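In the part that follows, the structures are each spelled out as structure tokens.
Here, each number is a calculation from the coordinates, and none is a lab measurement. On a predicted model such as this, the values are computed, not experimentally measured, just so you know. Cβ atoms are built from the backbone, for glycine too; each structure is taken alone.
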Structure P
């Protein structure tokens, strides 16, 4: 992990941009960080780290105010990272189907999501290795955000993640449903009821498939970007209910 810039956003938040190999990322900590801070990994959509920055920063500020460190990394194919022609074609096929009012086939979803999950999850694990090696970060670790298939896979394969807030805002491959049955950590799932780019029934079915004994579904009216502030605050309270 190589830090490329550092700035104090105010008297309480220190923001440091970093690279992990070729992967850009951002780490937010209290300006006067003590040792062994718990960590929240901030997932986001394939729109890219810079596009999502205002929303990520708002989530990071709240996490830091509650005594956490927060971090995010650029997803494969986003920002300035190399794109995949196959995934771009799948995305074009998805948009074409949605615009035509046609069903989104399992083949399109698999081609769009599974390559992203297969690459992004090991990258998140590598980032977690580097972050937990920092003297100011000690865990435990939570995951918050989308793509929900990435969060689901991480909840299965990464034992250092002890709780997760998952954003239901993307299509889900059928294979991920099988993985969801293996998830046992506490979950809080946010769902926008009228999300134009999300299959609502698929999100409900995925929630039902999660194997966690403690799982909560928080659904609100509105589209993809219309998450009310109180819904985000409830997700933050979810982490507060679990030991730091």
Structure Q
């Protein structure tokens, strides 16, 4: 694959992912991580985390009044120690077994939600979900599914706004931790600058799709995206 063709694929994936996340509250990293990791490993996790952080800031501003600040606080409290563990995983550990365990756990939660389990965003549940999201978000750029599952029965604006707030604070924690761990350099900064305009363009086009998802499609979308993230983690560990 030529460098130019690889770059075109990378920016298109981020563009489409920003449309999905702008309308559903999550999804850009689920779509982008597998392809970007193959095209150019330097684009994961730092450039993608940075794009996701700025996308979350835009989404939070757009639906600011719908944020569940109490729930965000619990999730961020769990995210902080999870971020530390995720940084150590990036620097030191082979993530094969870890990806299998976490991916399997998230997939089981998705399946249970489809059958009979009705999760609620209680304080302890959000702390636990934030912790798992912190580990995943720092190690692989995919940190939203555990928290999104707890909000799956809420209204669309509530889901999007709260996830945006959680990912904004969580993204800052992850980037600071990766910077302290020496994982940010000129290649990561260059990759971020290349991807950012396409993220912004995708977010700008996400508005009309929000209204479609809010008409009864938000929960299925959350389950599909969370399940997709779990399957990606499992597949990455097995391949």
Working back from 14.2 (mean count of other Cβ atoms within 10 Å over residues 63-70, computed), options P, Q, answer is structure Q
Working back from 4.0 (distance in nm of label points 7 Å out along Cα→Cβ at positions 31 and 159, computed), options P, Q, answer is structure P
Mean count of other Cβ atoms within 10 Å over residues 79-86 derived as 22.5 - corresponding label from P, Q: Q
I have -12500 for helix-only ellipticity at 222 nm (-39500 (n - 2.57) for each DSSP H run of 4 or more, over all residues; to 500), calculated from one of the structures P, Q. Which structure is it? P
To which of P, Q does the computed value 1.4 (distance in nm of label points 7 Å out along Cα→Cβ at positions 39 and 199) belong? Q
Work out which structure the value 38 belongs to, where relative contact order in percent (Cα under 8 Å, 6 or more apart) was derived from one of P, Q. Q
With percent of Cα pairs over 17 Å apart, for residues 175-214 alone computed per structure, which member of P, Q shows the largest figure? Q
Parent structure of the calculated result 17.3, 54, given that Rg and Dmax of the Cα atoms in Å is the read-out and P, Q the choices: P
